[in-house]
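What follows is a group of structures, each given as structure tokens.
Only the coordinates and a few stated rules stand behind these numbers; no lab work does. Fair warning: this is a prediction, and the values are worked out from it, not measured in the lab.
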Structure I
Amino acid sequence: MANRLLGAVAAATAATLAVALLPSAGGSAPAPDRGAKSTWTEADKSGFGTARDRGSNVWFTLQQGRVSEVFYPDLSTPSVRSLDLVVVGDGFVDRPSGTAEVSRPDPASLRYTITHERAGRYRLTQEIVTDPRHDSLVVRADLVPLDGGDYRLYAVHDPALGNDGMDDRARSRPHALVATDGDLATALVSRPALRSTTSGLAGRPSDPLRDLDAGRTAAGPGNVRQAAELPPRVTIALGFGRSVAGALGQARRTVRTDWATTRTAYDRGWNRYVEALRPLPSSASDIQDEYLASALVLAAAEDKLHPGAFVASPSAPWVWGDEVKDLSSPSGAYHLVWSRDLYAFGTALWAMGDRAAARRAVDWLFGTQQKPDGSFPQNSDVAGTPVWGNLQLDEVAFPIVLARLVGKRDAATWRGVRKAAEFLVGFRYDEEDRAAPYTPQERWENQSGYSPSSIAAEVAGLVAAADLARARGHRDLARTWLATADRWQAKVKRWTVTTNGPLSDQPYFLRLTKDGRPNSGMKYAMGDGGPMQIDQRRVVDPSFLDLVRLGLVRPGDPVVRNTLSVVDDELRVDTPNGPFWRRFSHDGYGETRAGGEWVITDPGANRTLGRGWPILTGERGEYAVAAGADGAPYLRAMAAAAGPAGMLSEQVWDGRPPTGSPCCPAGEGTRAATPLVWSHAQLVRLAWTIQEGHPVDQQAVVADRYLR
């Protein structure tokens, strides 16, 4: 019974095997077979969790009714691709799928329950946590026959230790499955004990999916996969360590603890965290569960070995690894730190009452600031090692703004602020022979130019730096920085507002200009498969609203109001859940027209289409509050876009033809990064903006200078 392939895996495995058996070219010996290519699971995660306690350095994700990527020892390092539970019955091998129900029984905890039922035959329930005291993932499973049938339960473990699934070694022991890769190891044990174990190479004859009871004792190095038969009611522990002995020790100590005790300790950690926050804002009273989910996801995204480092997402959007090797193996994807994202997280943490975490974010930023020039990398891993190599001036400015917001005035922070401010005023981009505020990349990371959004951050950063300088007695520095900020604020419309563009007969902000002359009609290549050449006057972006939110331009400014109309005509998406906005005109960063995953395409291909972004709905809500309007509809739209367990995606399906797409219902998350921590931070920040009656990250030192 148990030696049947999962139906969904059979065809793919056979195809991979056929390729592997083709003769090699020439007379050289073939390379050692390491199994099928290891990839990550798709990004449409239905759950993300970890223990609140810092004694456990394990994070997990859920996808398609299973545990997907598990991270250890930090949040930049996925070390497990998946842990599936498989049910074997008379004539079938089944695993929970997208039809499984995922929930969080306690709204104030990141404990999850997955329930899967097969047509009246059986019910499989899983509860998932991490052990607050040990480096272990814990799954409590209960297989209940509904028709009196004889069903068997198996665990299928796919390790990818150290962010690389192609060089692991697996061993089967009588009551344990262990895997190693250099100085990292996993160990899977259970209580009651595992009944059988096997290990093999994925996509090869030894693959446990071909025979769950094969009893093979070893596999690798390569893309290994392991399986074990389980009792029908069982507690499973997947332990991690720097050695097999260490991983086994973690897992065995976990299963020796009663499941109810582990679950209670896990919940208690998160419950106490929620109790320590500011009381739920009245603005979020009708979306309480989603507000709590967002606050918890935000807190869980902080690395425990590197306090203050919050990753963008624990996912790889659209399984990037299926298309481009350097995006997946090892996977950088979104489990990296961007200072722009971290600014959004810090402002949300500050607003919701976790002020210590907001200050840790500032400490981490200036602790990893680039030396000697004072800039910040495009992104980095949680240890601060740069990963992608570009420069974005808003990412240099935002750490300054956040430092002032959270009251960081110590000597170390001041040294970092000074270096960053000096970098901004002195920056020159040699490739284009342009000086700041011209930025080599703006917030969407695929264009250089004069960006309203980037300029807003740069001006706010210099004003904040000047205020910190004055407080330390550096009045000359403060005057210099303020003079630069004032000049840039005075010229932002001259650089970025067109008066002869084709989208309106009134002036409007552009996404950016390449030449600082918004009426010139200069053309550029859009990127992400968009137009090969497009007039800069035809490209708008809601991000100009940063000028309002940060306090540089009034919300009632005629150019702002007209640009809102243009943006709505070009980019607004109305869905059953409410309005969302695309990033910019002709954006190609999203699913294909048929709903397939995003892929890198040639310029002008127009095969992929950017969809609506929840963060832009949140930013529009912040504008509404600044303009004296109601932000609640935007908050409700964001909350409605969340999945059943509260996860918010980077993008929502926009309903463009073809209708009935295999992707997702209109207004709900796509297979972009999920959860996107920025989406959750934006929801929290909007809730508090509505509560306070003004944008919570707008600082009076900026607004009083330019709006009073």
Structure II
Amino acid sequence: MVFSRTATVLVFIYYLASCACSCRDETLYFKEPCSGQETVDIDDSSGVVRAFEGIGAISGGGATSKLLVNYPEKERNEILDYLFKPGFGASLQIFKVEIGGDMQSTDGTEASHMHYSWEENYHRGYEWWLLKEAKKRNPNIKLYCLTWGFPGWIGKGTNNPYIDPELTADYIVRWIRGAKTIHNLTMDYVGIWNERPYNIKYIKTLRQTLDHNGFQNTLIVAPDDFGWNLAHDIKNDEHLEKIVHAIGAHYPGTQSADYARNTRKPLWASEDYSTFNDVVGGGCWARTLNQNYVNGLMTATISWNLIGSYYPNLPFPRNGLMTAMEPWSGHYVVETPIWVTAHTTQFVPLGWRYLRHHKGVAKLSKGGSHVALTNDARDQLTIVIETMSHDHSICVRPKLPPYEVSPQTITLTLSGSFKKISKLNVWYSKLIFNGSESQMFMKRDPLVFTNGQAQLCLGVDEIYTLTTLNTGEKGVHPKPRDPSPFPLNVHDNFTTYEEYQEPFNLAPQIGSYEVRKINGESVLRQTVLQRPVYWCKSETLGKTMSIIGNHSWTQMGISAVVEIPRVNGTDGVFVAARVDRGGCYSNEAQGIFFFTFPITGKLMVTNDLARTKVLYQGTVPMTSGKHEMNLTVTESKAQGYYDQRQVFSLDLPETPKNGWVALGTDSYGLADFHSYTVKVPQEASEDILSSKIKLHY
């Protein structure tokens, strides 16, 4: 293409005008200052204040790492490096996990270490493995545990885990002791009950039980709920004040209450973010990490969740710091929040202290914020600056009030211990929202100071880290494999798993499913005998369910060999197709459910898990032992077989049109699945990644 000289000049003028502060030379900094100017003082002469306690993420709170453990070892190690390896990716400093309670906690269930009061097991689930992998990469990472719910025996027939504080505290401390004695994992922090009412007597009992068992150094973060009301109780209760290390609030919107700050306790955003991990999610996280301290004096921020590693059509898809939901292909995505996190974690070690407000910590006059932190010797300095615009940093919650951000020049003035600093290393990110790739975590030439001053031109939606530290790396592994849809043919007889392990791909939504050795044979056993102390109301239906596959499937077949034990057995079992929902909405699931009740000889086909929409009723032989159930769904027909004999054929209802396959039980109680097989015709398959995922908030 050929331009005239006049056209070239006009294009160049337009280019300069449109660039504003985002247009930089090869050293990143404008040769000419941007419009406007603000002086930012970085000065420790009046002292430093609160200690930085870390940035972290949560595994659990709903089986959010369910698919991660199923990844091939190579890709699994790469993912874990991006999350935990110091100086490589997110370099997380706190790792918070769910203490499984055999109940649904957002996107699935996680197994308890004590299904029943008479047994303990510290090999169930994947959190033990994940904790050890995090600690292996970063021995200094802080570990934090919290319950979302409890096995039913804790509540003694109620939904109140505090009915017997000593029993509940003993249950939690047993988990902490198991972590130490079985896995050599020391819990640094423990919470109370996720987003549910706290109980002061229980908090005190938990502290006493921890101390009695030698865990004096395991600190309590409370209440792990919305708001700061515990601060009132701390003010009025000297004993409570002594035993609570930090007040932990969820989704505070970067704000804390005056009465909470006045306690002088560390304030934590002990669960935050919970946002789709696209570029806007990266902006949400960048603004939150800085402004949680600028506005609310919060010294630790923890993301829900660690990684989007659960089926996409479950609630809150892709809410992790990165995405890994295809263990069958090995595909994963390193999302923008990984590098946003690195801007702080790679350059601010635990224990550094914040400078005072307006001496290193403040909002910027034209939008954005900055925080400055230093070590005890005050010979190191890190400054993190963000200029996230409103529409590009919206979090799911709470609502973000309107504000404006515009390009601006700041003059950084170093005083006190920092006045002799001649340069600061620069790491830079630019979040881009026009479809182009964002510029994330890029090392730039140092910012040079003359007589303690340097100018910096800030554009909109940018992040800067300015630091004396010479560390920092944008880690990289080879490009992950390409995505592919869930396999069309899956069979599992559970012989390749260790006992108590969860099988690959099956995602329990109600109840707890694990591989057991029964009479020398590997089976998948549903283990929950009574309604748990629940976190969401899916448990109130009294049924259990585990899903598998691709939510977009319309035609499919599922068969399973099932057996109901004579002692503590469930009332019935089912296989299902086109199951349309899970998570806390599992009790409302629609689909085609084929129930059998071998003990009573009944058969039922329903359009819902709750069995309120009956499509067909019949009978099956009243015999114990193994039985084979088979359900096939085509475009308009459903057919069912029991022990290879056809027992129904019916026209399908209009909805749902698609969904997962599933297996489960009609009530709490033991049930054994000796094997299952899923088959989907090629023409009925659709790649789940090829269509836009609808968010279910």
Structure III
Amino acid sequence: MKKIMDTLALNRLSRLMGKKSEEEMLERQVDALFGMLSDIYGADKLVLRASKLEILTQMRSTQLEERVWALQKLVLTGPLPQKAPTMKDIPDILQDVEEEIASIIARRSVEDKLEKLVADKMQERHEEYMREIKMQVIKENGGPENAQTLKRLAILEKMNANRLSRSAMEVLRPQKISEVVGQERAIQAILSKLASPYPQHILCYGPPGVGKTTAARLAFSAAKERTVSPFKSDAPFVEVDGTTLRWDPREVTNPLLGSVHDPIYQGARRDLADTGIPEPKLGLVSDAHSGVLFIDEIGEMDPMLLNKLLKVLEDKRVSFESAYYDPHDPNVPQWIKKIFEEGAPADFILVGATTRSPADINPALRSRCAEIFFEPLTPVDIQAIIENAGRKLSVTLDPDVAEIIAEYTIEGRKAVNILADAYGLALYCQDELTRKSAAEVAATQESLNTPKEDDSSISIHVTRDDVLEVLRTARLSPYVIQKGEHKAEVGRVFGLGVTGFVGSVIEIEAVAFPASNEGKGSIRFNDTAGSMAKDSVFNAASVFRQLTGKELADYDIHVNVVGGGNIDGPSAGMAIFLAMYSAVMEIPLWQDVAITGEISLRGQAKAVGGIFEKIYGARQAGIRRVILPKENEKDIPSGLHGIEVITVRTIMEAKELIQAGANSPSSNKNSERIGNAS
């Protein structure tokens, strides 16, 4: 381009220089143009090109016209004249030649730039390709490992080698069904529903720490051994906690049911992401296929997630959707196409456990499941658990250790933890004594120059003082504070209540004084007991007048629920009446008898709920006799031991059974005894 500008400047200069002839200037201009062509094509190629055009003679001629004609044939395209131009036409021809040469130079400049870019790109691609080849060779020869990865692997292996001992819960967890204490009915129910050609979904209710999870796991293992069971020997038992199940409503993640990783934002596997194919991720329901999915604390699950789970229970499959899935894409693997079109298999048996009451559980879930209630553990059960745990820990116990622990908890897990803490305390104290003794013995042996004795075997003995120290440190109080006694008192009676799945006794007391002004007496009742209990007081007042003919308005009566507990329901009606009746009539009542039931205005004993739990609570408190409405007879559990249950139709029948000095219960024709008080 610079040469062109120089040539153009030369032309302008030639026109201005009048002292030189025009022909000389044209000669120089032609020489300059030939020089430029030689630079563009090269001298050899320029001669070769002139030879092909048969103008080599004209190009070397001394005649200006022939040289211009040769230049014209070398540069210009299209139809050319068959003879040399005249001197008159030469300036115009040279101008056309200059413009064409300028175009050639411009194209050559662009081509050079493009060739450079292409060469750079090719070099870059070549280097990248060589790097990939080198990485592939390294992987094939040495794998993905390097110094850093091997160092991290060594750290992990060292961490795995340095493990602590197993926890006490691992050692003491039941390994056989026979080791599960106090849940014979529940285990039998679970086995009957799993070890069947048509197994059922199950919901397990019960207080914490009574063995719901362990019983379900062991019952499933036992069910796989039955010939009638549809479960194979390798059927999975997938366990998950409902409180930890988190999911994204946008279905980005769902560990329970599964989700789809799209190829752009969530990062599907590389070979799928490169071709734009979504990757399904199967969830726990598919892991549990042909086995059991156990969800602990199922009552804490997200309601929407639970509804999705119910859909899976119905269909026995999990459906997957994705906007990135193209059924016509030939690159989609067959397994992904099958999952999107047919769904993932999820044929399993659901076993859920919860500490909530049935009323708090989704009705749709309850309708699909058989319901099993685990029983609260009795003091005898807790003592058996403690004795078994002592044998597993290889420790000896004071005779009353198990009995003391049973007074402070009704949970098997808590009882084992107390024993484990006492074991640790006993070991610590014994180790301190051993250290002192060992130091004294070592000093003696060193002075006498005798060999040291090996005392590697250490026997641990857990005393009642160890247990009491653990209980004091943990700030625990006895589970049952009120105990039944075989004595009679006026104005005091035990009712029965239920909290969660555990029953307890309710101490109700009453005092009565003659009213200061006849007919203007009052009845006081603590507000914390609740409105239902107040209604029971008013009902009892009406029944008292009907049965005795006396007016409670002639007395100032104060009824108190000891402890201020809230009575949620009318079940304390009969107990409240008896407390008021005893206070007014000064009739003593037995203090090892408990009563529950609603009282009608005609003095009838009406049915109430929670009978099983109330009988359990009464037995915990040392009650020897429980009085129930006749309508609750069908709710009394079979095989009762250690407690007597009597059903009555009226409050007067109950009065005869609980007041001191009354006839024997067996002599009452209208009452029925169930169980025994042995």
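Worth pointing out:
- Source structure (of I, II, III) for Rg and Dmax of the Cα atoms in Å, computed value 27.5, 91: II
- For helix-only ellipticity at 222 nm (-39500 (n - 2.57) for each DSSP H run of 4 or more, over all residues; to 500) computed as -10000, the structure of I, II, III it came from: I
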